[in-house]
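Structures given as structure tokens follow.
Bear in mind these aren't lab numbers, they're just calculated from the coordinates by the rules spelled out. Not measured: the values here are computed from a predicted model. Cβ atoms are built from the backbone, for glycine too; each structure is taken alone.
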Structure P
Amino acid sequence: MGPSALRIAGIADEIRGIGHRVVELGTITAGGIETTESGSNGLPFLNEISRVAERTHAAVAQGLGEGCLPLVLGGDHSLSIGSVAAVADHYRQRGAPVGVIWVDAHADMNQPENSPTGNIHGMSLAVLLGHGDERLVGAEPSVRPENVSILGARSVDPGERALITELGVRVFTMSEIDERGVGACMDEALQRAGAGTAGFHLSLDLDALDPRLAPGVGTPEQGGLTYREGHLVCEKASRSEQLLSLEVVELNPVLDDRNLTAAIAVGLVASALGKSIL
């Protein structure tokens, strides 16, 4: 229901208002949780999530092939397994890797053997880095750790800490953002994402925002980014002129208040796509 809430909040008109042409490439749906077989492999809904990732990969690849900048609306963060892989595959064929800036309260770097829940949306970034269930990990990692940054983290599991240290992924915690400011942290993330790459993918999990601001998310964590901090992240992404693709995920309108989180998300996407105050 997340993409529908974003459309109701006027995302297409907002993007057109900036001066972009909007091309719809369709809606990818997963089976209902009450009617879909969850499986018995310790990774709930692995087969269904794999199918959604494959279809997301195909849609993003199509958009890139048509010269579009893909904007993916979600939906839980497991869809990144398909979206980021498609962007990485597209630019790898042109001889360049891509970077990722993962704006999220969580690291999403759990692995099946150490995940507290088994939820695949908490493993997405690990999968993209080549660590996880072989049915989700591709023939090679989609991204290199030196080009990956996590921005806004404030809930990291023990297994994730170990993998972060092993790989050298840069994590800007909320504590560091409080001390240094989000602008300085985003500048460093942009440097990493752009170092020797074609550009970067921005993955915006709405739970990176403080839940008092954006309540419509499934795994809220207190003490997140403010409204202006969120916009500055997106404004800097736009001004870098290195943004290759964008997704906004984890919107759950059932938990929202009068579609408030969706409206905020529309504004953030507009900032990332070039809307400015002046």
Structure Q
Amino acid sequence: MDFPLILVVATAITGVVWLLDTLFWAPKRRARMAVSAVSGSALDAELDKPPYLVDLSRSFFPVILIVLVIRSFVVEPFRIPSGSMMPTLLVGDFILVNKFAYGLRLPVLNTRILELGSPQRGEIIVFRYPEDTRVDYIKRVIGVPGDTVAYRNKVLYINGQAIAQEPVGAYVGAGSGAVMTGASLREERLDGINHQILVLPEGFEHGFEYTVGAGQYFVMGDNRDNSRDSRFWGTVPEANLVGKAFFIWMNWDSAAGRIDWSRIGNGIN
């Protein structure tokens, strides 16, 4: 379901109906009421009553328009469906995404109409998956245009410099995340952003070295050995950007069968 398209169509239809009523149908109803009053006949309340479709459009147009504007240009909610961003984001986290952090875009067309900024290393972004733009993905920006990114022995290298990691201990997961219990929990510092990652020391390593092209972004999941990201399908084009993740407003993991109240209200680093 293309929700942005549905919103745009609904806004257009209700807005056009309301406009037509304002310009043409409402004046005709008032004229009929005036004729009835002059002739001295009993006023019929139905003469001034708008048709059901008009009444419905006038009621819903402002609401749909506000939702469209907020969702397209201000903030949009998303739900985390997988564990690729553990331990930063867990399955069942409901997050908010800043839609204007990287510029304002037209809904449906996704054409940028105002440039306000660009993703920086370490930021968590939502984007349209390059191999199927109907699907939204969320990952951390590792490399920006011009960067050479490498991954060797579970350590990131940006432009030849190793990104420091500090061991924290063994990870203990719950619910859908229980499968990662025992993984190595490490703290990584990427351009001043401290965040935790998960690594399976004995897991398969998809090593690489890659230079990021103009208008492209190299992204990876914080669950380094359980994330399908730029290591597998390439970089994210600037045109695919949706926004910057910044806030967790709810968590419901069906595998745990409960709300994790401790996650509600947390910022995202």
Structure R
Amino acid sequence: MQIFGIKFPIVKPGDDLVSLTIEGSKRSGVPILNKDILVFSAKVIGVSQGRLIELSRVSPSEKARELATLYNLDPSFVEVVLRESDAVLGGVEYALLTIKKNVVIANGGVDQSNAPPGYVALWPEDPQRSAEDLRRRFGEKGLDVGVLITDSRTLPMRMGNSSVALGVSGFRPIEDLRGRKDLYGRTMRVKRLAVADNIASAAQLVMGETSEQTPVAVVRGAPVQYGEGFKIEEAIIPMEECLIMHVLGKRPV
């Protein structure tokens, strides 16, 4: 498997990401081939869709002020997080732990890094639909590619960020290993491989997290099942079946 980064100019609302990706691939000397997987940061898609909020225009609620005081955050920022999140589980200094679209993520996906000064950037309104739309538009250009939309996340008891898949189109996001045998003939009962999340984390090493200006990666030769109709919902596990969430008994605050 090979991963190549595609550099962009700073993306603005209304920019055409398909054209920018194709132009960037030519400048980078990385032609896009059929069956490549194109990995997009959720932020660059959100920005292109105009999903930016100016914090000075946000009026924080009492709940936002309480959480801001508790976790040393800007009340206006917290208000946006509350609006964007499906649930708030708690927090630490400078960050809230939230659930958004069945993903446990910091700050509801709301991000100040690499957003214009005074603004925050949000996820696309519907990451799955955005992945499908991008794949369709690349297809109109004669490119049969998979599309993956990602954001960075933290994992329990681990330092640093990895990445999580938010939307997928063109390949299966999970490989079901149940029923297969291990080296000693034992049958797997619960094991599944998080294909999309693992590709997302591998691509993150190329895309970066700060000033790289590499919001898209080309993943070539990935061991995936290509096809139609695959959705990110396949990668979601209910809270009551999730080992971590079930054991910890986390519920919204």
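Computed quantities for the displayed model
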| item | result |
| --- | --- |
| Mean count of other Cβ atoms within 10 Å over residues 56-63 from the coordinates reads 19.8; which among P, Q, R | P |
| Parent structure of the calculated result 3.7, given that distance in nm of label points 7 Å out along Cα→Cβ at positions 112 and 184 is the read-out and P, Q, R the choices | Q |
| For 21.6 (Kirkwood radius over Cα pairs in Å, calculated) the corresponding structure among P, Q, R | Q |
| Source structure (of P, Q, R) for semi-axes √(5λ) of the Cα gyration tensor in Å, for residues 128-207 alone, computed value 23, 20, 12 | Q |
| Of the structures P, Q, R, the one that 25, 43, 25, 7 was derived from, the read-out being P(r) over Cα pairs in 10 Å bins from 0, in percent, for residues 192-239 alone | P |
